[in-house]
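Visitor: Listed after this line are the structures, all set down as structure tokens.
Computed from the coordinates by the stated procedures, all read-outs in this text should not be read as laboratory data. Note that the structure is a prediction, hence the values are computed from the model and not measured. Cβ atoms are built from the backbone, for glycine too; each structure is taken alone.
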Structure 1
Amino acid sequence: MALKQIDYGTKEYRQSLQLRYDILRKPLGLEFDPKELESEKDDIHIAAYDDDIILGCCFLKHVNNSTARLRQIAVANNQRGKGIGESLMNFAENIARDRGYKTIVMDARKDTWHFFEKLGYKPDGNEFTKITIPHVVMKKKLV
């Protein structure tokens, strides 16, 4: 498995977009908003590959000089339980540290909270509903 940063608008980006759609949007009957996608131009896009096959992806969005927001982590259904999500998270955290960020925040879906807690993320606030699914803000201080 290879982890790498990918550029917006490239073939790899389009593969990550398709994976995000298949895993996160399609099951809810949702599409991507073109304005939302346009706002991803300056984000840090990350993907895991086996040769040319995308296994998982996520991206980091700048919040402020000390905080990055992790968005839309997705791992292909047939690849879950193989450590890909944890590897993506470690890679994203290292990139965030290298860029000077001190904290990563995210809106985590309720069914993923335990995964993120195992990686050192802590709930921050009360449960809320976003795109019809229970979420909670989770944070991790990068050291």
Structure 2
Amino acid sequence: MPPVQKTPRPEFRNIGLGDIVRYRMPLAAIVSILHRISGALMFLLLPVVLWAFELSLRSAQGFSQVGAVLGSAPMKLLGLVLFWGIAHHFCAGLRHLASDVCPRFVTRQAGRRSAVAVLVVSLVATALFAVYLFSGA
């Protein structure tokens, strides 16, 4: 009896750093990664926000001091990034909740549409906030 020849099994390996550039992720995966990044961003900036809030409540001088610091261009940019993080995390969180509750949001087409909606809503809200922030209001 001839020996049974084994067919080669497919080889699965982790994606390396060089493969990331060529790997094309679906939009839903990008939104999911940005959801994690925005959550980490909010967590990391929380001490700064709490410090500014505490200083502004301490006295009238502290309030004006926080206003002067937050009025600078770098702090406005930091505030804009924080606003994007909050807006994106909120919208993506609603997307995840909707996919948990309603099975029709789990399809490929619905996932893509909801990912586009998250990106559009969060970026439009951030753009409107940027106009308000840098208009001098």
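Visitor: With relative contact order in percent (Cα under 8 Å, 6 or more apart) derived from the coordinates and found to be 19, which of 1, 2 does the value describe?
Guide: Details: 1: 19; 2: 30.
Here the read-out was taken from 1.
Visitor: Which structure, out of 1, 2, was FRET efficiency 1/(1 + (r/R0)^6) of positions 22 and 46 (r between Cβ atoms, R0 = 30 Å, to 0.05) calculated from, if the result is 0.95?
Guide: Numbers: 1: 0.95; 2: 0.25.
Checking each candidate, the match is 1.
Visitor: Between structures 1, 2, where is FRET efficiency 1/(1 + (r/R0)^6) of positions 70 and 94 (r between Cβ atoms, R0 = 25 Å, to 0.05) highest?
Guide: Details: 1: 1.00; 2: 0.30.
Largest one: structure 1.
Visitor: Supply the structure label, taken from 1, 2, corresponding to log10 I(q)/I(0) by the Debye sum over Cα atoms at q = 0.09, 0.10, 0.13, 0.17 Å⁻¹ with the calculated value -0.45, -0.53, -0.76, -1.02. Write down the numbers at each step before the final one.
Guide: On the way: 1: -0.25, -0.31, -0.54, -0.98; 2: -0.45, -0.53, -0.76, -1.02.
Attributed to the structure labelled 2.
Visitor: Further, regarding this structure: From which structure (1, 2) was helix-only ellipticity at 222 nm (-39500 (n - 2.57) for each DSSP H run of 4 or more, over all residues; to 500) calculated, if the value obtained is -7000? Mind showing how you got there, number by number?
Guide: On the way: 1: -7000; 2: -26000.
Answer by label: 1.
Visitor: If you don't mind, another one. Mean count of other Cβ atoms within 10 Å over residues 30-37 computed as 10.2: which structure among 1, 2?
Guide: Values: 1: 10.2; 2: 16.2.
Of the structures listed, the value fits 1.
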